[in-house]
Structure 1
Amino acid sequence: MTCTGRVLRVIYLGAEALVAEGEFLGYEAVFKLRLRKPYRVPELDREIIRRRTLTEARLLLALRELGVRVPAVLYVDPVEGLIVMEKVRGRTILSAASSLSRDELCSAMSKVGVELAKMHKGGVAHGDVTTANMVLTDSSDVYLVDLGLAKHAEDLEDLAVDVHLLIRVLESSHYAVKDEMFKCFLGGYREVLGEDLTRAILEKVREIRLRGRYVEERRLRSRTT
């Protein structure tokens, strides 16, 4: 890594990136390094990594300006595919949910709704809205992290896909309290976006879910014929 930093611990190694914790100029930091793909033409691989790194860094900077709670960018090297961000200290809602009271969990999800709505109001879709990517700090603030799939929304459906993904995550990972968590999320979300836009996005979510059921039903029917 070319920046003045020190990596202390790898916290995630996936197909797309290596994520580690460490120090940068005296700050606790998270290092995200996009990985090379040996099956891609080297020139194309370098360009894809450069473009995606710049896009993520620019979106993080833009969202901070909009007042969205996302990690601050400390350093960017698009050639190396490296972004250094502040480390947001806290627990993910995925890991914290079972130890929170109902009121605490509702408050956290309402704050998620506020932050995602601010992002959507700014025309940005997160792309990976899971409770593993929501950090609840010791001061009870909520940060949205891991914007590797974030993009400028081209239409209402891009925003609805974020909400649809959240519903699916609640159904799979928080089933016992999924309805309450989503209701609390919507309270914060609607507070920022207003009733009309929230209703329009939820209608798109309903269309997405109906399409998904239709595809699944066709798949099941094809297996039995």
Structure 2
Amino acid sequence: MFPIQLSNIRFTPDGRPVLAGVDLDIDADGITVIIGPNGAGKTVLLRIMAGLQAPHDGNIHWNGNGCPEPGIAMVFQHPILLRSSVFHNAGLGLKPFGLSRAEAKRRTMQTLERVGLAHRATDSARLLSGGERQRLALARAWAMRPQLLLLDEPTAALDPSATDVVEGIVREIRTDGTRIIMTTHNLGQAMRISDDIVFLSSGRVIERAPTSRFFARPQSNEAKLFIQGELPWRISFDN
């Protein structure tokens, strides 16, 4: 499905420009983190890429095609889980694949093992902690072996320990060959986990750069002010 090319993507509910002409190219490798102020349009952009929301204008081309291929998964900040077992929830995404029961079970258990939840397989998903619920949502997506995984602030409600575990899982998914695009308000996390940064503000891509360069030498005053306001330590930029 790569490269993915977004051209002049606009989303204007009731005339309000949530996305005001986003242009973005996505290649097949790495972790891209989208950051920006509240209301910048980050979640809407992910939902449009996932096919959950139609843009009001603009085009998305998937390796030159107008329609995406199968192979996209999305994990939300507050994942939706069924009132059933951890195992059942983890295997839900495999139903359209036509796998044998044995293969579906094998893949589901393998993924639960990789996120550290195999011992909870028969427990109700309602009994999981917040961090475990997010790990289960990642397992459900990972079992599908997606080409593209979209993560919308997956650690926003988690404590530092649970956040560290989730970040480790995200890195493993990337190592497996899945392209990851993620939003976060945690700039420390963005520095730790990403290969490149997209800075979104007022519905537009203001800046995009490799992570180290973005945080050391942001090119726009808007990005500089955002970084200085969000990071919990004093920061100065290279000249």
Structure 3
Amino acid sequence: MKVVHIDKPFKIQDMPLKDIYVLDNWLSTELYHYFDKLITHNSWWSKTNSVTSDSPTGLPHHSFWGASFFGQNFELEPDMKPSDTYFVKYLIKRLETEFGFKYTRFQYAGLNSQTQGCPGTIHTDCRPDDVWNISFLYYPNRFWNKNWGGTLRMLDEGHSGLDGRQEHIEKHQKAEVEFVPNRLVIFDGRIPHGADAPNESARYMDRKSLVIRGDEVELVKDSNLLYKDFTKHKGRFL
């Protein structure tokens, strides 16, 4: 497992994905700033991203802000109107078109927002037998100081909860990806992973990420078919 930096999207030829791919400046400045403004000034957010624990206190392992757009089979999440999801649907179609696949078992699309003191637990996105899955993370913050932290950690073994998280990372981390604005990360969702919280120097700034993942995809050889579908809907999503 290694991190591979690419300068443009590539057509996926084989599954499962062997490496973690990182594409910087994925969206144009106009689209990237549009999306960050859209999610920053909207009221979708709620304290929904929680991981329960077996602590006698009843407190969760982690709890930070989230906003869900689509669930399984692209089903609209509660409290989301179709008009709220147009741009995210456009991004999903764009991923399918640029990387040459189509989701056949879609799982989830939504936002996470972490502030200092809110690291994410180590987790996987799908079951071990979901060989044909693909996960994407996109970082829409318009500005981020690299000294604020927020690194994505990739490991070879899962871990439950936050107790002992750092020690587990020291023993089992295989790769890491820095949090960089307008960065797209592509990987096999069966890889255990978790994102660091911003550190104290970030103060009130939040680490925002868009999650797009599916349990199974079909590789599409004729990308013209996907492109026609993409251009057909592009105007509607924007």
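Computed from the coordinates by the stated procedures, all read-outs in this text should not be read as laboratory data. Here the structure is a predicted model, which means the values were calculated and not measured.
When Rg and Dmax of the Cα atoms in Å, for residues 115-162 alone is calculated, the result is 11.4, 31; to which of the structures 1, 2, 3 does this value belong? Before the final figure, lay out the partial values.
Details: 1: 11.1, 36; 2: 11.4, 31; 3: 13.7, 38.
Traced to structure 2.
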Name the one structure among 1, 2, 3 that semi-axes √(5λ) of the Cα gyration tensor in Å, for residues 75-154 alone of 25, 16, 10 was derived from.
1
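Consider the structures 1, 2, 3: one of them gives 28, 44, 27, 2 for P(r) over Cα pairs in 10 Å bins from 0, in percent, for residues 147-186 alone as calculated from the coordinates. Say which.
Numbers: 1: 28, 44, 27, 2; 2: 30, 56, 14; 3: 26, 50, 24, 1.
Only structure 1 yields this read-out.
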Given 12, 40, 36, 12, 0 as the derived value for P(r) over Cα pairs in 10 Å bins from 0, in percent, for residues 83-210 alone, which of the supplied structures 1, 2, 3 does it correspond to?
3
Taking -17000 as the value of helix-only ellipticity at 222 nm (-39500 (n - 2.57) for each DSSP H run of 4 or more, over all residues; to 500) derived from one of the structures shown (1, 2, 3), identify that structure.
1
Quick check: 56, 42, 33 is what I get for Cα extents along the principal axes in Å, calculated from one of 1, 2, 3. Which structure matches?
2
